[in-house]
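K.L.:
Read through the structures below before going on.
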Structure P
Amino acid sequence: MMRVVFACCIIAAAQGLKSKKLSLKTDNCQVIQPSADAAFGTAPGHADRPISSNSAETTNIAEKYQISLCKKSEDGMEGEFRITKLQNCLRGQSGGIKFQEQDAFQSEVELKLGQDEFVFSLEGPEVRALHPEMSIGHRNCEYVLPYKLVVPGKYHVNLVWTRENYLAVAENSKQFPEGHFDLPLGTETFLEFGSGSTEVALEKLKTTGPPCNYASPESRAGRWVYQGSNTTKMFEKRRARCVDQDISGDKLDESACTQWIHAHVDYNDYEWVPDNCKPRRFTKEEARQCISNHSLLIRGDSHLRHLYSALAGYACDMQDLIKGAGSYHSTCVSSKTTASNLCSNLPKNALCYRQDYFGIGEPQPKLSFFDLTVVNFGQHQADGAHQQTLSKFKAGVKSYTTQLDKQLNPTKQAQQLPADKNQGRFAWHETNALPFRLDHYVKSFKDWRTYQRLQLYNEVTTPAFEKLKVPVIPSYESTLDFSLHTRDIAHYPKHILMPQVHNILALLCDPNSQSKPEEVVEATK
């Protein structure tokens with residue numbers, strides 16, 4: 001077979017790559033040129049006024065950021081993006097700023113995340129958000145983001161710079177962490193990766209790999225994979241939502257929007273596929289049969305209520321659970337107050353939702369009441385009413401897991417029950433990424449929920465629940481990938497929640513996901 005050398009070529013006429021020797025690791029790097037619409041974000045209500053945290057900054061965004069692509073494989077399917085912010089950087093250790101309550105956490109955040117919050121995604125046959133490697137270079141606003149693709153083809157490079165100077169994780173201000181919507185590469189930068197047929201590689205993904213064991217950590221990492229029949233129609237630019245206004249909620253005309261978020265791919269054309277295994281997908285009939293033979297409780301805030309609606313809608317054709325309805329706070333698909341659906345005749349506890357915004361400090365669910373209880377909290381610990389520091393959140397999680405452990409591993413003397421009676425009856429659901437927004441609601445309520453803060457929260461909860469030998473349902477990455485593509489400013493549509501729906505069904509009804517607790521721990525190691 002003739003080998004075709006990787007070409008990082010120019011798709012849009014106004015952008016491209018030029019060779020430049022860099023000092024980092026290798027000189028096989030090329031600087032990515034932004035498209036013509038690369039620009040700073042605009043101040044709400046002033047479309048001609050760039051947002052800038054430093055008035056001395058240039059008005060040319062190309063002078064502030066340098067983004068390079070460095071190939072690690074000949075076909076370019078593996079490599080890294082390198083980003084250097086050349087202006088408004090707090091150089092050195094925190095730039096002398098204290099932004100975290102505890103010094104130990106501050107040092108960790110500096111190295112793990114850096115002082116800038118941004119979303120960097122490759123969007124094409126695969127959609128995956130990239131993350132910077134832990135590095136001391138973050139103190140100088142230098143970021144290295146590794147990538148590895150499986151499907152060759154054309155990809156949109158989506159980079160949005162949202163916050164700077166540690167504002168996304170700052171704990172010394174009770175105000176809303178102001179942000180902006182800078183587009184260092186614009187919205188029209190596309191690159192070609194690899195060689196060979198995109199269609200053949202996509203088809204191969206559907207049939208390769210071992211079946212997923214959703215009780216194992218090895219099934220968590222993944223990406224969205226294109227499922228459409230025609231890859232030539234993969235890209236179609238559209239307005240996703242407004243950055244600074246709640247157009248729908250405030251019933252505003254679209255002309256009130258100062259800056260729109262544009263999307264090139266449609267999340268409805270994609271399916272979440274784990275990196276290391278073949279996903280289990282239940283038909284609607286299989287899903288209904290699964291919950292009819294079990295009892296399931298989904299407990300949490302409005303994000304978990306949307307998950308309950310997605311599962312009940314898929315398995316039971318149930319109408320969405322509307323905020324303010326009589327059964328809004330606690331309900332089941334077979335409740336008398338629930339509209340008639342295909343599951344109305346199922347046992348009382350077949351599928352239920354219980355509202356619990358905070359989790360920590362609230363009475364814990366009785367695990368013996370359901371075959372599986374799925375729980376999440378975290379969003380409201382970071383809302384404007386609570387603004388929990390990382391150390392306080394960590395202490396709360398420790399208290400919660402300590403109490404939960406008493407149900408998962410009770411002493412025979414205390415309950416006269418087998419020590420593992422409740423093992424397998426609890427699953428932790430990660431905290432979703434929150435869609436990016438700068439509207440008056442989050443500002444007036446001084447909301448602290450940022451990408452980086454919720455990522456840090458997840459990095460506290462995941463290992464804490466793994467220690468209890470319970471499965472963790474991943475959701476942060478799958479929601480982050482499309483956090484700039486949805487119309488809703490606060491939640492995600494059902495299609496984006498379907499990976500978690502199938503994950504829960506597998507934990508209940510897929511024999512391959514019925515691992516013993518010790519097997520989960522071994523996989524984690």
Structure Q
Amino acid sequence: MGTKLHYVSKRFFLVLALVGPFFLWGANSLDEVRYERALDQIRAGQYLEAAEAYKMILETTEDNDLRAKVQELLGDLYAIYLELPDLAMNQYEMVLRDYADSPWVDDALFNIGMIYFEKGEWKDAQGNFQEVLRKYPDSPRAFTAQTLFEQAGIYLRDPSKAPAAVQAPEPGDVAAQYIRVLVIDFATEAIVTASTPITVRENRPDGSELTAGNSVQILTASRQLSVNGRTLAGGDISLSCSDHSLEVSDRTFRGELMLYSQDTGFFVVNRLLLEDYLRGVIPREMPALWPIEALKAQAVAARTYALYQIEKHRDERWDVMATVMSQVYGGRSAEAASTDQAVQETMGQILTYNERPILAYFHSNSGGSTESTDKVWGTQLPYLEAVQDPYSLGTRVDAWEAVFTLDKINAALANDGLTGITDVIPVEFSPTGRVIRIRFQTTNGSMDMPANTTRLRLGSTVMKSTWWEANKQGNRMYFRGRGFGHGVGMSQWGAKAMAELGFDFLQILHHYYPRCSVLGVN
């Protein structure tokens with residue numbers, strides 16, 4: 001099952017250069033586009049997609065400084081966000097071996113020590129921290145390396161003082177979690193209403209509090225917010241009311257609303273209990289009229305995905321988005337009795353692997369077989385593997401057709417450095433039959449792209465999967481395919497069919513996530 005990690009905050013100790021503007025002057029525009037895309041994907045919780053973007057930079061860039069930095073960033077992504085310490089160590093070791101003169105070597109050496117520390121391998125951790133101190137005494141990591149070197153020595157001498165291995169959370173602890181949902185990513189004005197008086201608080205230690213009636217108008221200017229014409233000294237506020245129901249932009253939300261000012265406006269975050277959040281997610285991700293056992297399976301998968309993102313975004317102002325970039329969330333306005341029942345009957349239950357919540361991907365229809373993550377995004381998560389899925393066959397969306405002109409394909413892939421495309425040729429396939437990589441013949445040669453990236457560029461509601469055959473006729477490409485979505489994890493249409501055949505939600509989950517346990521079930 002793998003090594004159990006000990007609890008130490010990797011986010012605190014590991015070098016984080018995962019956010020911020022593009023930084024290397026020698027990089028070309030395509031490198032910059034991919035780098036910024038990876039940062040956006042990390043913010044959105046799309047960690048496998050970000051890893052793929054980093055790998056695309058490594059495949060094509062000629063800038064060695066950029067290669068060294070991206071190699072390290074990929075290690076940070078594996079260590080912190082995907083919980084793949086061995087893959088992370090491989091990336092850091094490549095930095096040490098292949099880019100020994102780069103400015104990132106001390107960080108890579110320190111981070112290897114941190115991985116050993118996380119694993120409870122105190123002697124190896126000490127060795128790496130000692131190397132940091134010996135070779136890079138002026139490194140920003142030196143002070144922390146010294147501290148952890150001494151701490152590892154204490155644990156070596158007295159193992160009873162070492163931190164306990166990570167344990168799975170209790171269902172009650174899961175249910176008591178709060179989540180922060182980005183519901184409006186940019187606005188310059190908003191009107192918030194409620195059936196009871198709204199309390200407005202400034203989010204600072206000495207911030208004021210006022211009761212603003214049943215309707216609040218928020219405006220922004222110069223990074224300051226005004227409430228019903230009163231300008232507040234701070235830039236961030238929270239709104240709440242006694243019945244925990246606030247309406248903004250024609251949607252009603254449980255919990256409270258947090259407003260954060262930015263350069264020319266503000267964004268709005270809904271903070272509420274995780275279980276209440278799920279009441280607004282499940283009916284948007286799966287029709288409320290579907291069988292209750294399918295809805296319960298969806299509730300467990302969605303809860304697990306949300307908890308995973310909560311843990312990874314603790315230092316951010318929001319955990320998930322309210323769109324398909326995370327999970328679709330409609331707030332209180334979307335709730336339905338059947339999906340409320342599904343949430344209630346699975347309260348606190350999550351999917352775990354090695355005592356940790358999983359990154360619980362799901363999709364619309366597998367087309368007859370799900371897919372492993374390495375065949376979609378190039379990185380294998382051990383708990384998301386391909387399974388045969390006959391239950392998804394014979395449903396409404398198990399097959400599709402699409403037509404694109406070459407001009408349309410050129411326009412969709414222009415930002416990826418592709419122009420003058422003359423043909424689209426699949427060159428690598430997964431064992432299930434999905435396309436992994438596509439070769440684009442162009443007037444200037446050829447270029448390969450991941451198939452799932454191409455699918456998203458062309459439009460995921462038209463190019464519905466990577467399981468397809470293509471036929472070129474003149475300046476048009478004709479595609480005939482199977483399935484809908486990336487194909488990883490639970491097939492929602494397959495779950496519906498299984499429920500209709502009498503399978504319960506646990507059987508559904510164990511079919512699609514066979515290497516996982518469901519926490520909270522005897």
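Quick note: the coordinates plus some simple rules give every number you see, no bench work behind them. Just so you know, these numbers come straight off a predicted model, no measurement behind them. Cβ atoms are built from the backbone, for glycine too; each structure is taken alone.
K.L.:
Which one of P, Q has mean count of other Cβ atoms within 10 Å over residues 75-82, as calculated from the coordinates, equal to 20.2? Working shown, then result.
P.N.:
Numbers: P: 20.2; Q: 23.9.
This value belongs to structure P.
K.L.:
Something else about it: Suppose you compute helix-only ellipticity at 222 nm (-39500 (n - 2.57) for each DSSP H run of 4 or more, over all residues; to 500) for every structure in P, Q: which one lands on -11000?
P.N.:
Values: P: -6500; Q: -11000.
Among P, Q, the structure yielding -11000 for helix-only ellipticity at 222 nm (-39500 (n - 2.57) for each DSSP H run of 4 or more, over all residues; to 500) is Q.
K.L.:
Sticking with this one: Please compute Kirkwood radius over Cα pairs in Å for structures P, Q and give me the label with the greatest value.
P.N.:
Q
K.L.:
To test your reading of the models, identify which of P, Q gives 0.60 for FRET efficiency 1/(1 + (r/R0)^6) of positions 211 and 307 (r between Cβ atoms, R0 = 25 Å, to 0.05) when calculated. Intermediate results must be reported in sequence, preceding the final value.
P.N.:
Working: P: 0.60; Q: 0.15.
Going through each structure in turn, the value belongs to P.
K.L.:
A value of 11.4 was derived for mean count of other Cβ atoms within 10 Å over residues 155-162; which structure in P, Q was it taken from? Present the calculation step by step, with values, prior to reporting the outcome.
P.N.:
Values: P: 23.9; Q: 11.4.
Structure of origin is Q.
K.L.:
Could you tell me which structure in P, Q was used to calculate distance in nm of label points 7 Å out along Cα→Cβ at positions 459 and 483 as 1.4?
P.N.:
Only structure P yields this read-out.
K.L.:
Which structure, out of P, Q, was distance in nm of label points 7 Å out along Cα→Cβ at positions 91 and 203 derived from, given a value of 5.5?
P.N.:
Working: P: 5.5; Q: 2.8.
Computed on structure P.
K.L.:
Now a separate question. Between structures P, Q, where is mean count of other Cβ atoms within 10 Å over residues 187-194 highest?
P.N.:
Details: P: 22.1; Q: 16.1.
Evaluating mean count of other Cβ atoms within 10 Å over residues 187-194 on every structure, the highest lands on P.
K.L.:
Here is a further query. Quick one: mean count of other Cβ atoms within 10 Å over residues 163-170 came out at 23.0 when computed from one of P, Q, so which one is it? Please list the in-between numbers first.
P.N.:
On the way: P: 23.0; Q: 14.1.
Source structure: P.
K.L.:
Between P, Q, which one scores greatest on FRET efficiency 1/(1 + (r/R0)^6) of positions 371 and 451 (r between Cβ atoms, R0 = 30 Å, to 0.05)? Present the calculation step by step, with values, prior to reporting the outcome.
P.N.:
On the way: P: 0.30; Q: 1.00.
Checked P, Q; max of FRET efficiency 1/(1 + (r/R0)^6) of positions 371 and 451 (r between Cβ atoms, R0 = 30 Å, to 0.05) sits with Q.
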